[in-house]
Structure P
Amino acid sequence: MKQKTYQLGIRQLFRITIQNAASGLRLDQALCDEIPELSRTEARKIIDLGGVHLDGRRVGTCFTSVKNGMQIEMFVDGLPFDIFRLADEQILYRDKYILVLNKPAGIDTQPTPSRYKGTLYDALLALLGPVPGRKKPELGMVQRLDRGTSGLMVFSIHQSAHKGLSKIFLEHLVDKRYLALVENAPDPATGEIRSMLARSRKYNRMVSVEHGGKDAITRYQTKITCGAGALLEIELLTGRSHQIRAHMSESGSPLLGDSLYGGVMNYAELSLARPMLHAFHLAFKHPVTAEPLTFDLPMPTDMQRLNDKLFADSI
């Protein structure tokens, strides 16, 4: 029994219980029988991405046979079926121990219920390639960027660097700075936001709470204002999920393009496809050699276009 009508471009979840008539069918056939709007090609692509789970376990091949009573969950994130792979120009630094890259917007950092292939994690495994004697290459992930956030990320790619890089982030020995375009200029223009953040089940987002959350500290500085809009430089002293998005929204200056936290999706006659947030600066000491490393990135094209439109007369 299907729950919803299939539509590419919309996030959906289907739950199906296999009945006797479908027992023995291939997984892609069973999905198409239960969801007539779903083509065989689409079913195979969703399975290949990792968006289909059989009795709670992700299944990556359409040739799997289903049996009576099995539970199928199909997660669709509404994004294109393309499998993301890292391009050479996105790799900013690489040695034996660490790798620094420029993450594009629209890519999940880690696997989600709707996809394993095409996430940044999967793309990194493909980039690093097979390692003799191991199923997967060494990969340490010490930071996260939301799907819609672009910019700098660092990973450890050698066992000797995992502990050191984790310590750098846990002890806040890293300088992480972001550029954000917000709807309302904050008052005061420069400040620090401190709160305890926790996930709200009611709103499915992070909110500030008095008890039970994790300490979050965000510093911001207004670089340019124009009307109600502003370009901010933001420094994270902690790295909580959705920290910048939640703090700026609660302070009355939601990120442009961030509908989850109250930001508008159309501004200055432009349609915005994601929160206008970019990790532009990253500085830390190499976890093995202790060499000081600093990386800076310009705004990506979509943010630069909006920035130029907003502040053309202010620069």
Structure Q
Amino acid sequence: MTGKQHILYFLSLHRTGLSVTVLALALILFPFLDSNPYTLGLTNLIAINAIVVLGLNLFIGYAGQISLGHAAFFGLGAYGSAIATVTFGLPPWPAMFLVAGLVALVALAVGIPVLRLSGHYLAMATLGLNYVVHTVLLQWDEVTGGPSGFAGIPSLNLGTFAFDTPLRLHYLLWTFAMLCLLLSLNLVRSGVGRGLAALAGDETAAASLGVDTRTAKVKIFILSAVLAALAGSLFAHCFCYVSPDTFGIFTSTDMVIMVVIGGMGSIWGSLFGAAFLTLLPEWMDWFETYKDFVHGGVLVLVLMFLPQGLITGIVDAIRIKLALRRREHAPA
């Protein structure tokens, strides 16, 4: 092998690790290029959304299931941390991980009966879960603050170092997002990930090959719920205020749109989908009144012309063109 071939082989062999390293370096250097607090606030929101979407994509894209209620777990994580720290006086870090564990139990209790369903029945069941949680957050004034929301949530800190500025939050939130990215990448490349891929392709065939489909669906549902709860806790401690409207049905719909735009079954696409839909209102601020219509239109267009997802579709189109070009220039 020539030196060039050795380099290409090394790059292909360590492509995932190099991609993660490049992204991490870009995120480290980004505040030096643009330290505007508003811009950092947007990137921080992208990091939070990316954590939710990574978990949801594992459930939708790899397990082949559907959930229209993941904002429920997002809200439980946010309000759980708020109540634990403000009402009960727990330190933020232990409260955050305690809430994640409690949400895992909720997901287990919900997932065992609900995941017996499939297709639009499962979608409606998860949608109902979101409606119930949103109603509780809205009506239980004594605990959640009701429509007025819950304020006074403390910031996260390490000793005397508080994560209370957009710059500090940038590094904290993207550290969590990168850890979730690594977890997702390793999971889909493992035996568990291959079992999920088989489950998404054909549940009956996967069961015949020895995949415990019911247990696999429950486990990935719990993992996606825990990631959503983790993102909710970070959201609460980042903005120090939460309100029920943030965790409504339209938020769940937006999360599904992020998955679809980025590409179902594409871990890297999850980051793109989260960034695209988070920034879309900033690019089209005069469309803010019709945000839900714009999001729905984008979803319809992607499903019509790029059903595998926007980023996945673009990458596939480039690969096809390159393959055709190589074929044209290949010797007869």
Structure R
Amino acid sequence: MRAWVVDRPGPMAGGPLVEASLPEPEPGPGEVRVRVEACGVCRTDLHLALGELAPRRPRTVPGHEVVGVVDALGDGAGRFAPGDRVGIAWLRGTCGRCRFCRTGRENLCPDAAFTGWDADGGYAELAVVPEAYAYRLPADADAVALAPLLCAGIVGYRALKRAELPPGGRLGIYGFGASAHVVAQVAIGQGARVHVLTRSAAARALALELGAASAGPAADGPPEPLDSAVLFAPAGALVPVAMRALDAGGTLAVAGIHLSDVPGLDYQAELFRERRLLSVTANTRADGEEFLRLAAALRVRPTVDPRPLAGADRALADLAADRITGAAVLVTG
């Protein structure tokens, strides 16, 4: 089958993502094989290609926003039938026994496994996933529009929950890529005032089009104090900036799996008055099911930039260079 693998992690100019012909994977016990229709291009894929995430296995197929149709079942698999449309997301396995799994926090499981990092993902024609970690998706929806919901949406939604935005509150969003523009639609749909802070003029225009109350550079700050904020840009230098923008009792959630170094914080200006700084780690399956229901109810629709699977390397390079507005999605066939 056609696929892309991370060969030698490093700068994009060195070509860390290479095209490969791989054997068709066979589903093991409790697994399903999926014929891929579309796969979103996530910044986590970029971190893996650049070596900012240490590879966990050689020549891994990246991609964890996978939409496709079940075409084979492993022994004992019965949750889905051939022909069902499913989604494969970032979280693909947990131990089920540790204190985190037993208390509804499986995202913190020390033995968690992740699609496109611990196992091959969706930059390919076929992918395999444990059926317990797949999501049932509507057969009549656009596969390209569904793909970004499976990580940009799900993990972004967990970040929004961690930010503890009050009803009708004031939310700041720092960085406005795939995840942020989905989260903005959820927050706006729930009645929040959303202020987007990003260096990209195209992203600011998209934010206003989606209903943001304001959009400007991060250095300018929002026009009013924030109840909550989510940092999507992988720039640690923005943490103090966002903390200063919070009102008393406000919360900043840092959404990325990778972040550059955070400068020292000024206690009085950036932490005092019960401001909170929280991180976000992956998601639980419950987060995913909850978000997908909410996204359907609010009619969340990502802005997508479809790319052929054959152009995966160019799509990842464009993401690295901030040349993508919304979400890039690889399309097979």
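Each value in this text was obtained by applying a stated rule to the coordinates, not by laboratory testing. All figures in this text were calculated on a predicted structure; none of them were measured in a lab. Cβ atoms are built from the backbone, for glycine too; each structure is taken alone.
What the table shows:
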item	result
Source structure (of P, Q, R) for distance in nm of label points 7 Å out along Cα→Cβ at positions 67 and 171, computed value 2.1	R
Per relative contact order in percent (Cα under 8 Å, 6 or more apart), the highest-valued of structures P, Q, R	Q
Structure (P, Q, R) behind the derived value 5.6 of distance in nm of label points 7 Å out along Cα→Cβ at positions 19 and 251	P
Winner on mean count of other Cβ atoms within 10 Å over residues 83-90 once structures P, Q, R are ranked, highest first	R
Structure with the greatest value (metric Kirkwood radius over Cα pairs in Å, set P, Q, R)	P
